[in-house]
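Student: Input: structures, listed below.
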Structure P
Amino acid sequence: MKNFINHLHNNIYKNKKTSVFVAAVALVCASCSNPATSLQEAYSDYWRMGVSVNQWEVRSEDFLKPTVTYSGASSLDQTADYPIIAQQFGWVVPENCMKCEVIHPEEYVYDFKLADEFVEKAQENHQHVVGHSLILHAQSAPWFFVDEDGNQVSAEVLKKRMRDHIFTILDHFRGKVEAWDVVNEAFLDDGTMRPTPFYEILGEEYIPLAFQYAHEADSTIELYYNDYTMYKPEKVKAVTDFFRPLIAQGMPIHAIGMQGHFFLGAEDYVNLFERAIQEIASIGLPSQFTELDLSVLPNPYAVQGANVSTNFQYTPELDPYTDGLPAEQQKKADDFWIDFFKMLIRNKEHILRVNFWCFNDANSWRNDWPIKGRTEYATLFDRESHPKPTVQKLIDLVK
């Protein structure tokens with residue numbers, strides 16, 4: 001497994017700009033007189049460190065598109081945050097601008113404007129890009145599954161649309177995006193297949209087809225599966241059982257992503273995810289933590305996962321920290337992240353990337369999910385983009 005991950009790292013670091021960046025990081029980390037000052041420096045020998053980026057961190061905007069689902073719009077100019085993002089994280093993932101509803105809003109219409117700006121910003125800052133995502137039911141454009149009369153399309157039509165969608169996007173970003181989340185959220189918590197339009201029309205065949213199309217479109221990039229609630233034993237077993245024979249048959253897949261949208265005190269995430277990492281390693285793949293955040297607010301509805309359609313009525317008693325997070329609650333959050341990272345360090349040979357979802361508390365999607373309008377503290381950086389003490393504590397773990 002360790003050799004496999006090293007092979008992936010070696011294949012990724014090909015171009016001249018990246019080589020210069022890696023060499024610079026290596027020089028910093030090699031000097032005892034210059035201890036690590038960022039998460040990516042501290043964990044450069046452990047795994048890739050990443051974060052999601054929204055479009056307002058790339059370029060300020062004047063308005064939102066009313067037809068598109070957005071999160072992170074606390075301010076339409078967050079560009080001052082990007083130097084901090086570039087310092088802390090060597091890998092970036094677009095929060096929304098590469099999802100189907102944005103990038104492919106109509107059958108023969110592609111809108112690469114936001115995605116191109118995001119990729120250019122990452123390249124300017126010598127960061128690596130993971131595309132997100134090619135096949136995702138939750139934010140697919142409505143046209144994808146129906147014909148001109150609103151009737152569900154046939155299997156052959158959907159296959160052609162999937163192939164055209166994947167080939168067009170991967171061709172556009174050839175040489176710029178090094179890895180992709182190919183399929184997202186295909187399984188329910190009990191391990192059965194999620195009844196998405198893709199599944200209803202094509203059955204489970206849509207998953208290997210998506211990976212086949214992506215590999216045919218660009219054989220040089222890494223391809224991932226990504227899902228939430230992967231700490232549930234029945235779900236992670238279903239995912240590994242599904243991919244095991246496909247891998248044996250030569251299906252191109254390079255890692256399994258586990259999203260990790262946590263609720264403080266809800267589950268024994270540390271032990272459950274440790275078992276999940278080992279389960280995924282049993283099929284010869286590394287794990288990734290692709291969307292890490294931690295809700296510290298009340299969760300009376302026992303919500304789990306990250307189903308974006310889940311939402312409950314706002315009440316003031318469910319939003320108790322509008323004036324700031326109490327010290328004791330912040331300590332609980334710190335303790336959680338420290339315990340979780342200790343577990344990751346124990347399993348570092350099986351981990352390819354650790355990626356946080358949203359840079360700071362102000363733009364975290366958790367302010368609006370699963371209850372809209374709350375004041376959440378789900379990230380490692382506060383509302384003014386200052387690192388919380390948690391960041392230094394995580395750096396100190398591997399000093």
Structure Q
Amino acid sequence: MTPYEQLAELLSLALSKGTVKKAVFSKPRDAAVRRAVLTPRVLGGRTVAQMEIFCADNKAKHENLSLDDVARFSELAEDFGQVNLLTTAGDAELRVSRSGKATLLGGDRLRRALQDGDVQRAKVQGNDRKKERILQGDEPFLRLLDVSDATGRVHDKKQSKFRQINRFLELIRDCLHALPKEGTLRICDLCCGKSYLSFAVYHYFANVLGRQVRMTGVDLKPDVIAYCNEVAQKLHFDGLEFLHGDVSRYDTGEHVHLVISLHACDTATDLVLGKAMEWGADVILSTPCCHHELNHTIQCAPLSFVTEHSMLRQKLCDAATDALRLKLLEANGYAVCALELIDPEETPKNIMLRALKKPHFDPASREAENLRQEYAAARAFLLGG
């Protein structure tokens with residue numbers, strides 16, 4: 001029996017005893033693979049050995065195996081130069097030398113421990129548990145907005161929207177430390193559109209967190225605004241209002257704690273960010289939509305090898321536009337980052353720009369001046385100025 005077969009039988013025995021924490025497969029022979037981890041999982045009421053293979057392209061593959069699939073365990077082990085089996089009864093390690101000789105270390109000791117007496121069972125996680133989300137689908141505002149039906153089931157065609165607003169709320173939750181802990185929260189959704197997000201954010205703060213909220217959605221479409229106000233009244237969301245108007249001309253007359261925007265088209269995102277910076281908002285969360293302006297105006301000779309190809313030029317301008325926006329936010333006293341809102345397979349418009357106001361930022365400081373110069377230089381580089 002080869003060391004690979006010995007390890008496979010030992011792994012199967014440990015799985016049958018319920019002692020496996022995990023088995024880590026490293027030093028792969030295939031350059032397309034980084035490593036793999038085998039763990040017991042409960043699926044459909046039965047325990048399986050779940051193999052997760054992490055690839056060099058940052059993707060992962062999963063394979064669920066029977067606990068007694070010794071032949072497959074042996075095949076998997078042969079694809080790696082090292083395997084570490086970790087159990088509650090002890091550990092074993094398979095090593096392969098540079099010459100190709102495989103050796104199983106600690107195998108006999110672990111086998112005796114598994115066969116000779118009572119062993120502590122490892123905790124087995126399940127993949128069947130319901131995914132925890134902030135929204136469950138049965139919230140009244142989701143039913144009124146026709147995201148879910150009367151039973152709380154999310155419509156198939158709205159699954160992507162449901163995941164999108166849940167993810168947005170999760171990213172808001174990550175920013176709670178940057179918002180006031182007490183008092184009324186002032187929130188604005190600029191270029192709010194159909195306002196799925198406005199209702200979700202209001203519900204999260206007012207109903208889930210129990211905060212006092214005054215929230216305003218602003219958009220240019222009067223029919224949409226009228227509809228949203230009607231829905232807010234039906235829901236008794238007394239702190240939520242929708243106004244018809246130009247974002248660039250709208251002013252609250254007071255400090256705004258949180259500004260959000262989902263898919264404001266092209267330069268509308270710049271209007272949103274400009275207004276939020278003007279107000280000195282504590283938190284800004286904006287997911288841009290299309291990026292056209294820079295695509296039409298870019299004049300950058302050093303990047304001509306990219307811009308001469310229309311598809312590549314658009315991708316470059318998408319990234320450059322959002323990078324410029326982040327640099328401008330930095331120059332105005334914000335700690336910034338770009339995050340993934342949702343799986344790009346669902347929508348390519350999946351980048352969120354997050355900005356948190358720095359509490360002690362001095363706009364007259366050398367740091368601020370340097371950031372303004374960096375922004376100006378980057379813009380001039382792209383526009384040929």
Structure R
Amino acid sequence: MSPIDSILGLKGLVVQRVERRHDIHVWAQPQERPACVHCLQGPVRIKATHQRTLKHTRQGNQLMVLHLTVPKYHCTQCNRYFRHRFTGIRPRLRATEAYRLEVFEAHDGGVSQRKLTLTHRIGSATVERWYQSFIKQRISELSGRTCPQVLGIDEHFFSRKRGYATTLVDLKNHKVFDVVLGRSEASLRSYLKRLPGREQVRVIVMDLSETYRRIARQYFPNAMIVADRFHVVRLVNQHFLKLWQQHDPEGRKNRGLLSLMRRHHWKLSAVQKERLHQYLAQSPVLEALYFAKQQLNGFLVLKTVKAKRANKLLPKFMALIRQFEQSPAKALAATLTSWLEPIVRMWRFSKSNGITEGFHTKMEMLSRRAYGFRNFENYRMRVLAQCGWNGMIYRV
């Protein structure tokens with residue numbers, strides 16, 4: 001094959017001539033006659049030919065138009081007819097696969113349909129149709145997957161009419177496994193019953209949701225529940241801020257003190273610590289609650305702790321919870337006791353649902369770009385194609 005023939009990027013074609021007008025027009029024909037597609041033998045003779053005009057990529061700002069001579073063959077052995085088949089060119093389409101993929105990648109990268117109608121001279125409906133075809137190709141590659149061993153479960157808002165949806169994330173590979181409409185056991189029951197590989201799940205990370213805990217215990221029998229570190233620390237801070245509101249409503253309105261109270265004590269500077277201690281000295285009860293809260297957060301932020309050290313830390317952690325039971329933070333102590341095992345497992349496990357929350361941000365961006373979704377299945381396909389697909393579409 002000569003260099004000019006290889007410019008097209010299509011195998012088995014010979015360029016006859018090239019004309020540069022408003023577009024680049026290329027005339028080409030098959031390089032050789034193939035064997036019969038029916039009996040895989042030969043020889044074959046050319047019965048007739050017809051012309052196909054296809055759009056094929058862009059060279060700079062010019063569109064390449066391919067004028068293709070397509071022979072119709074007759075096999076002298078089996079007496080059957082067939083047309084020449086080209087690599088990268090599907091029957092009855094007006095564009096090559098390379099051109100369709102070029103439009104898909106541009107639209108997938110953020111180029112609007114209106115811009116593509118001007119640069120590639122195709123209708124917006126055609127852009128959407130091609131985009132949907134490649135999205136379905138991605139989704140078909142994801143079908144038949146089994147549940148990952150490390151699973152993250154969390155909810156996110158879909159629409160005011162349809163409510164919330166549940167996100168299942170493969171935390172080990174940082175990919176969205178699936179998105180299901182609903183967040184209750186009743187709405188997820190039919191999906192979870194037919195979910196393949198439920199028995200293979202070993203770890204489930206979730207926030208302190210009683211609904212998701214019941215679902216995990218019922219449908220994932222071999223999985224350990226691990227509490228999400230961010231939500232546990234946020235729960236502790238929320239309880240402390242409520243108690244602060246009860247003890248000193250005026251001090252609670254001070255935004256500077258609020259910023260200091262929310263942060264970990266070991267991350268404050270010397271000047272910030274001095275200012276905070278001056279304020280806490282005015283209220284001994286609030287001071288005791290603050291330092292107990294900081295000690296509790298010191299336990300909660302631990303991760304990848306070895307089993308021997310975890311056994312030593314557990315009695316101290318339980319003693320701290322018992323102190324909270326004798327303080328105004330009784331509700332917090334009850335919640336921590338109820339979720340004691342999932343919280344303690346955080347020490348041994350390093351993954352969190354921060355990966356899931358990051359995907360929720362990307363899902364919100366997809367929804368905003370589409371100005372919202374009415375069809376949940378269409379939304380699910382977009383999410384899986386953007387956040388769950390891990391392959392590569394190669395040009396052929």
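Read the figures in this text as sums done on the coordinates, not as results from a lab. All of these numbers come straight from a predicted model, not from anything done at the bench.
Student: Which structure, out of P, Q, R, was Rg and Dmax of the Cα atoms in Å derived from, given a value of 31.3, 103?
Tutor: Derived from the structure labelled R.
Student: Among P, Q, R, considering only relative contact order in percent (Cα under 8 Å, 6 or more apart), which has the greatest calculated value?
Tutor: Once relative contact order in percent (Cα under 8 Å, 6 or more apart) is worked out for each structure, P has the highest.
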